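Next up, some structures in structure tokens.
Derivation of every value follows stated rules applied to the coordinates shown; laboratory data play no part. Please read all numbers here as calculations on a predicted model, not as lab measurements. Cβ atoms are built from the backbone, for glycine too; each structure is taken alone.
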Structure 1
Amino acid sequence: MDFKNGTILSFDKPLNWTSFGLVSKVRYLLCKHIGEKKLKVGHAGTLDPLATGVLIICTGKATKQIDTLQAKTKEYIATLQLGATTPSFDLETEIDATFPTEHISKASIEEVLTQFLGRIEQVPPSYSACKVDGKRAYDLARQGKEVELKPKVLVIDEIELQDFQPETMLMTIRVVCSKGTYIRALARDIGLALGSGAHLTALRRTRIGDYKVEDCYTLETFQQWLETIPKETKQ
């Protein structure tokens, strides 16, 4: 395995880890393993700290493939809480408003979801890595400043309701979408379309292109795998 020349690895990012944090950990493990002080390592497609699932990490010359990998179709499983919103559209921030939900049914959810199929426009969340005048939107939002982002065109190939609990107003959806889709923003827009509000309570990326979460390394299995590589093949 030639990590310096270039390798593509897929990881199941743990909850509460940043994508950068996972990249740093993998870089540390690889450098320690191959006896090098430096190694070029990058990731394709950022995941929020509160999201888990597929994160592709490239080493060496394989980092040149990051743009191509980021452009691949992605699949997510998302859990939404209906009837309440948060500024970040997920659990990073506290609930800021509540809305009626008595009118919401499984049938009305399924009908609304069809509105999001195909090419749509989506305004990214204020708590995102988008840049505004050279600054990250999430830095401005966390400072309490107003953030105005322009809508982006994206494609949702599939969206389906997997579960709905009327007692708690929790719903789970599967989404297959293009690069640049913010599932948190999708949750916001679904809540609005239902005449209520919504925010994410859980998000898992299950696929990027042909890279599936069931085939990914965890940090533990990755370290175990590194130890199986014979010393003479370490690069």
Structure 2
Amino acid sequence: MDRRRFTRICGGLLTGAAALHARAMAQSPYRTSALHFDDGAPVTLGALSEGEAWIFSYPYKTTPCFLVRLSTSAPKQGAWPGGVDDDQSVVAFSAICSHKMSHPAKPITHISYRDTPVSWYTKEGEKQTRAGVISCCSERSVYDPALGAAVLSGPAPVPLAAISLDVNERGELSATGSHGPDQYEKFLQAFGFRLALEYGISDPRTLVEEQTQTVKAANFSAQQVLC
């Protein structure tokens, strides 16, 4: 067998394996994972202050998500059931920007939840300013977490993936699923090697376990780029 034919066959096998993996993941529901602080205590509704953002991993150990108690209600959007608590103000979204996959990394982050006013321009060229948005300073995309992380401005093509939350009788939070267009596979393909080193694991596609650690967003990255 000549080298060209051998290379083509190997490439086809690898592509087929990747496609099978993607289909398997699409057909497999993500497991429920309880949110816990770094001291081991469960994350409860009562522990979340308005406007304070947290970061936890879901559905993979290397895919960061935002957890925030908003100052307003976040009603159901599509398959996403909306926020939790009596006023639906506690929400969670993937922290991977849908444009160029900017995300909170340990050294630096360009995307963050902002509880102070942020300014942006709509597609009609009108300037808007308000707090309570998720802002990506990499390419100036802005999302509204009260509207299912809808895109308010910038080149982001779709909303952030929404993470559904469950609350038990003690007010403890768990992540139960991901809804809407997500960047997980593309993200893992692009950054997998670095993510494995950063998180200290061998496989960046390792799913979270029965518990996932939750830390203050302000403490997650050494530097936050704000715009």
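Given a computed value of 1.00 for FRET efficiency 1/(1 + (r/R0)^6) of positions 105 and 169 (r between Cβ atoms, R0 = 35 Å, to 0.05), which structure among 1, 2 does it belong to?
Of the options listed, only 1 reproduces it.
Thinking only about Cα Rg over 2.2 N^0.38 Å, which of 1, 2 has the largest value?
Working: 1: 1.11; 2: 1.07.
Result for Cα Rg over 2.2 N^0.38 Å over 1, 2: largest is 1.
Assuming 18.1 is mean count of other Cβ atoms within 10 Å over residues 49-56 as calculated from a single structure, say which of 1, 2 it is.
Label of the originating structure: 2.
Quick one: Cα extents along the principal axes in Å, for residues 97-152 alone came out at 43, 30, 13 when computed from one of 1, 2, so which one is it?
Details: 1: 43, 30, 13; 2: 34, 22, 19.
Considering all the candidates, the number was obtained from 1.
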